[in-house]
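Colleague: In what follows, structures are represented as structure tokens.
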Structure 1
Amino acid sequence: MSVHLAAGLNDADMVWLMSLGRFQRLSAGQRLITAGRPINDLFFVLSGGLDVVREDGTRVATIGEGEVVGEMSFVGEEVPSVSVLAAQSGEVFVAPRGLILERLEREPAIGMRFYRALALCLASRLRETTDAVGVAVLDCMTGTETAAVTGRFRRLLGSLTGTAN
């Protein structure tokens, strides 16, 4: 399980998560995730390592034991923009997205712990990427979306502080 994910979940949460999935052996070079294709699972690297590659074959990251893969598509529901290949033979634990979501919707407490753990994982990866690249482009919304969110924030803040916008 992901170091960050495991740290954010209690033992009962971990047992539940492990009861959902299956183990999958990977051969060196085997494709786990294909750019542009939807994925319906979260993957936890148990042994070996994975390479994250662009369509042109350029490796952009390496994922090792104890890490989670597929978390960006799990949270954002977008198709992956990169492929993930086994760098060497190894094993992953595969947890179905649908089964995870069913439980998270029924039990908000585990949902809170689970999403917090995923957020820690994503924050760690962003920090590592920023350190490696030196610059982070923080543009997750279009200009229209940014204006709408900013306007809503200002309106709500104004109602709390009693100031008009």
Structure 2
Amino acid sequence: MIPSDHFVRFYNEVFKALEELGHEHLEAYWKELGRVQTMELAQKFKKGGLRACYDYWMRIRDEENCRGRLKLTEKYFEFRMERCPSLSKVLDNDAVPCRLYCDHCMGWIQPVMEAAGLYPVMDMISRTEPRCVFRVYADPESPREFEKNAVLLSRPYQEE
């Protein structure tokens, strides 16, 4: 098995190569990741709602050694990432990070949540700091207020 620090560096190079071919290639890759993740997660999130999201990311936080806080309310699930291990590993490298590296998360999450009938939103805060705030809502209008206060929204399927 490839060590995670090698994997994220590889991932970064794949993202850069696809972006170089054209943004549509990077989008297609993210959509494929989303399609695969949808097979595993969409029904679980559809059935379990925000609680299932909380449980899933609690496990991910522990498995991937993320530093962050999770919160579950009646309106949303939130993952406040204080130190993303993925971007941290990419930055601890002699290669330049893909300019859209952080968008890969919403790139796969967005299709999963759409299939589950949930509404994700992510404030990346910065493309060079390994932290973000990710929320999932059950109501389609609820993310709007969060979006208004976001520093840098992740919009993986819209070119900058």
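Colleague: From 1, 2, which structure was helix-only ellipticity at 222 nm (-39500 (n - 2.57) for each DSSP H run of 4 or more, over all residues; to 500) = -14500 calculated on?
Modeller: Working: 1: -14500; 2: -18500.
Corresponding structure: 1.
Colleague: Which of 1, 2 yields 0.3 for distance in nm of label points 7 Å out along Cα→Cβ at positions 42 and 74, as computed? Walk me through the numbers on the way to the answer.
Modeller: Working: 1: 0.3; 2: 3.0.
Matching structure: 1.
Colleague: Related question: For structures 1, 2, calculate mean projected area of the Cα convex hull in nm² and state which one comes out highest. It would help to have the intermediate numbers written out before the result.
Modeller: On the way: 1: 12.2; 2: 9.1.
Of structures 1, 2, the maximum of mean projected area of the Cα convex hull in nm² occurs in 1.
Colleague: One of 1, 2 was used to compute distance in nm of label points 7 Å out along Cα→Cβ at positions 34 and 98, and the result was 1.4. Which label is that?
Modeller: Working: 1: 2.0; 2: 1.4.
So the calculation was done on 2.
Colleague: Given structures 1, 2, which gives the highest value for distance in nm of label points 7 Å out along Cα→Cβ at positions 106 and 130? List each step's numbers first, then the result.
Modeller: Values: 1: 3.8; 2: 2.2.
By distance in nm of label points 7 Å out along Cα→Cβ at positions 106 and 130, the leading structure of 1, 2 is 1.
Colleague: Comparing structures 1, 2 by mean count of other Cβ atoms within 10 Å over residues 26-33, which one has the largest value? Provide the component values of the computation, followed by the final result.
Modeller: Working: 1: 15.6; 2: 18.1.
Max of mean count of other Cβ atoms within 10 Å over residues 26-33: 2.
Colleague: Using FRET efficiency 1/(1 + (r/R0)^6) of positions 90 and 146 (r between Cβ atoms, R0 = 35 Å, to 0.05) as the calculated read-out, with 0.85 as its value, let me know the right label among 1, 2.
Modeller: Working: 1: 0.30; 2: 0.85.
Working through the options, I get structure 2.
The numbers here are math on the coordinates, done by the rules we state, and not lab data. Remember, it's a predicted structure, so these values are computed and weren't measured experimentally. Cβ atoms are built from the backbone, for glycine too; each structure is taken alone.
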